[in-house]
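Every read-out reported here was derived from the displayed coordinates using simple, explicitly stated rules and does not represent laboratory data. Since this is a predicted model, take the numbers as computed values, not measurements. Cβ atoms are built from the backbone, for glycine too; each structure is taken alone.
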Structure 1
Amino acid sequence: MRTFPLLLLCALPFAAGAQTLTEAEALRLGLARAEVHDLERGTRALAEAEVIAAGAWPNPTLDVERERMRTTPRGIDETWKLAQTFELSGRRGLRIEAAERRVEAAGAQNAARREELAAEIRRRFHAALHAQQLVKATEAWLGRFLLIESRIEKQVGAGEISGYDRRRLARERQTAAARLAL
C-alpha cells in the first residue's frame, strides 16, 4: 500500500517533463524573472535619483572661529559665518537637463538589454529544440537499423547475404547508438 503513493510521486516529474514549451512561453518565462525587473527598476531609480540630486541646492555652510584676544574683556573673540552659494550661470539647469537625459538613456538601455536577453532566450530555445529533434531522428534511425538488422539475420541464415554486410550494418547501428548516448 505504501509503494503506490511513492510510485505516483515518482511518476509526477515525468508527466511534467512531457509538457511542450513554446518559444513564446520561454520568452515570457525568461523575461518575467524577478532579477530582470529588479535590474530595470534599479537602473531607472538610480537615474531618477540623479535628477533629484542635480536639482538640489547646495547646503549652506556654517563656520565658527574662536580666537584668544587680549583686547576683549573675556579674552575670546568668536566669529560665526553662515554662507549659501547661488549659481547664477545656469549650470544647475544644465545638470538637471543632463540628468533627465540620463533617465531617458536608462530606459533605452533597459529596452536594449531586454532585447538582448530575448535574443539569447530564443537562441538557447532553438538550440535545445534542435538537440531534441536530433535525438528523435537518431532514435528513429536506430529503430530502423534494428528492424533491418533482424531482416538481415534472417537472410544471413538463408545464405542470401554475406557476414560482411551483417557486420557493417551492426557497426552502423553501434554508431547510431553512440551518437544517441552523447
Structure 2
Amino acid sequence: MDLLQKYLFIPLDIFAKSQQNKDIANKSDGWLTLFSSDEPDVIIGLLEKYPEFRDIYGEAYQICLNIEKVMEMFSEELYMLDRNTEKYMIDVMQNEFGQARNDLQEAKDSLAIKQNVLIETQNDLAEAKNDLDRMGEKYIQSVRNAVEIMRSMGLGEQEIMGRLCGQYQLGEGQAKEFL
C-alpha cells in the first residue's frame, strides 16, 4: 500500500488524549487539535494562537447550528451510500447469477453425459436381449428337432419325455409342451 510511504496517519482520539494539559506547540498540532477537540477552552486557545483557523471553525460551527443543512449533508451521503450499496448488491447478485448459470450448465453437461451412457447401456441391454431371444429360439428348435429324431427312431411319448427331462434338464410340464 503506497499510502504508508506518502502519508502519516494519526488517530485523532490518541492525539487528543496525548495533548491533555499540553500547549499547542506548532501548526501541525493546531490542525490536529482543530479536528479532534470539541472543548470550548481548547478551541478558544487554538483560535487565539492561530487566528487563521477562525474562519474554518466558524464555518463548521455555522453548519452545526443549521441542523437542516447538516441533515441535508447526511441525506446526500446516505443517498450516495445507498446507491453504492445498491450497485454492490447488483454486482453480487449478477456474480451469483453467473455462477448459478455456470453450475446449471455443468449439471446439464453432466446429465447429457449420463444420458448418453444410459442410452449406450440400454442399447447394449437390448442387443443382449435379442441375442438371448435368438439363443432361446435356437434352443427350442433344437429340442423340437431332437423330439422329431426320437419319434423317427420309434420311441414312445414316455421315453421321449424321460430323455428330454434328463438331457435338457426340463421339468415334466416343460417336456409335455414339446410333445
Structure 3
Amino acid sequence: MTNDRYPGTPGDDLDELDDPNAPGWQPDPERPGYERWYDGQALIGPAKKEPDPFSAFSPSVARSLRPGPNRDARIARWGILATLAGFGLQQVVGGGFLTGPGVERLDLILIALAVAAAAAIATVVFALRALKRAPKLGGRGIATVALVIALLLGLAPTLLLIAILIGGGV
C-alpha cells in the first residue's frame, strides 16, 4: 500500500489495521506456540495456546472468544452458564419436577423466574461493559455471545415478572 500524501514515509506497506502498537493477541516470546495480550505497551496476562489453524473457527474468531485481560468479559462468560442454569431451573420448576414441602408451586415458579431474570440481567450488564472495554482489552466475541444468550433466554422471565408486578400480583 502506498502513502499518497507522504510518499516514501515509513509504513507505506501498512494499513490502519496493521498497527503494530495496537492492542491484541501477540506471540509470547517466552513460550513458543502461545500468545499473550498486548495492551499497546507490554504483554500482560497469562499465556494462551495459539488457535489451531484447522479448527472450525478462524484464528481471529477463536481469539475474540477469549476474554483476555477483560474482567467484565470473563464475568460475562460465567454469566452464560448462570443464564443457562436459570433457564433450566425454569423448565424444571415449570414442569413440576421440583417441589418443596409447604411451598406453593406458584411461589417456586416466581422464584425460578426471579433467579433466571437476575442472572440474565447481570450477564447483560457485564457483557455491555465488556463490549465497551473490548477495543483495549479484547473479549468482544465472548461478550457478544453472552449478550445474545442473556437477551434471548432472560427477556421472557424479566418481562413476565414486570407484568406480574404491574398487574398487582398473581
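To which of 1, 2, 3 does the computed value -26000 (helix-only ellipticity at 222 nm (-39500 (n - 2.57) for each DSSP H run of 4 or more, over all residues; to 500)) belong?
The read-out comes from structure 1.
2.40 is what came out when Cα Rg over 2.2 N^0.38 Å was calculated for one structure; which of 1, 2, 3 is it?
Values: 1: 2.40; 2: 3.13; 3: 1.45.
Working through the options, I get structure 1.
Please state which of the structures 1, 2, 3 yields 0.00 when FRET efficiency 1/(1 + (r/R0)^6) of positions 24 and 144 (r between Cβ atoms, R0 = 41 Å, to 0.05) is computed from it.
The structure behind it is 2.
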